[in-house]
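**Q** Pasting the structures in now, so scroll down.
No value in this document is a laboratory result; all are computed from the given coordinates. Predicted, not measured: the structure shown is a model, and the values here were computed from it. Cβ atoms are built from the backbone, for glycine too; each structure is taken alone.
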Structure 1
Amino acid sequence: MNNSRLFIGNLSYKTSEAQLEELFRTIGEVVSVRIITDKFTNRSKGFGFVEMATPELAAKAIEQLNGKMLDDRALTVKIATPPEQRDNRK
């Protein structure tokens, strides 16, 4: 498991990847930023992922940015977990 990859939740639909990267760079080196979008409308789904350079920086980001306000929303910042296998048979 990659302990330097963070799940970022409760994002405003207007928050950009550049804004998110700028915020996390205040903690340290950012490897990647991705806001998840709807494949049909291309609108943000309100969450994304930030990968920090080290697990220590990721822990610091959680400590300092979880609950921090960005675009009038309190961010949820935690270690990302692998996606669950989906059963497409319904």
Structure 2
Amino acid sequence: MKTIAVNVSALAPPEPMQVILSSLVELPNGAVLKVSHRREPFPLYERLLANGWLYYCEHVSDESFVIYIAHEQDKAQFGAYIDSSVQP
């Protein structure tokens, strides 16, 4: 899967949510949005699930999270991507 990265770590609310949602509008099928964030964005997760997105969050350190997001229709590819690229 093609990976498109966005870093919202230095942004103040609500900018991280806005940047992520804007990036998802342009995310092509078969691609993963890799988001670097300083916290785990629980309100985002609700919106993702309600709108047909899959996500996986990797807790890197106390103030560093990486969230991977893909279209729900790419579930099999996304699972394989997470298994091979992210999880140890």
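**Q** Could you figure out which one of 1, 2 the value -6500 for helix-only ellipticity at 222 nm (-39500 (n - 2.57) for each DSSP H run of 4 or more, over all residues; to 500) was computed from?
**A** Traced to structure 1.
**Q** Taking relative contact order in percent (Cα under 8 Å, 6 or more apart) for each of 1, 2, which is largest?
**A** The maximum falls on structure 1.
**Q** A value of -0.25, -0.83, -1.06 was computed for log10 I(q)/I(0) by the Debye sum over Cα atoms at q = 0.10, 0.19, 0.22 Å⁻¹; which of 1, 2 is the source structure?
**A** 1
**Q** Have a look at 1, 2 and say which one yields 11.4 for mean count of other Cβ atoms within 10 Å over residues 59-66, as calculated.
**A** 2
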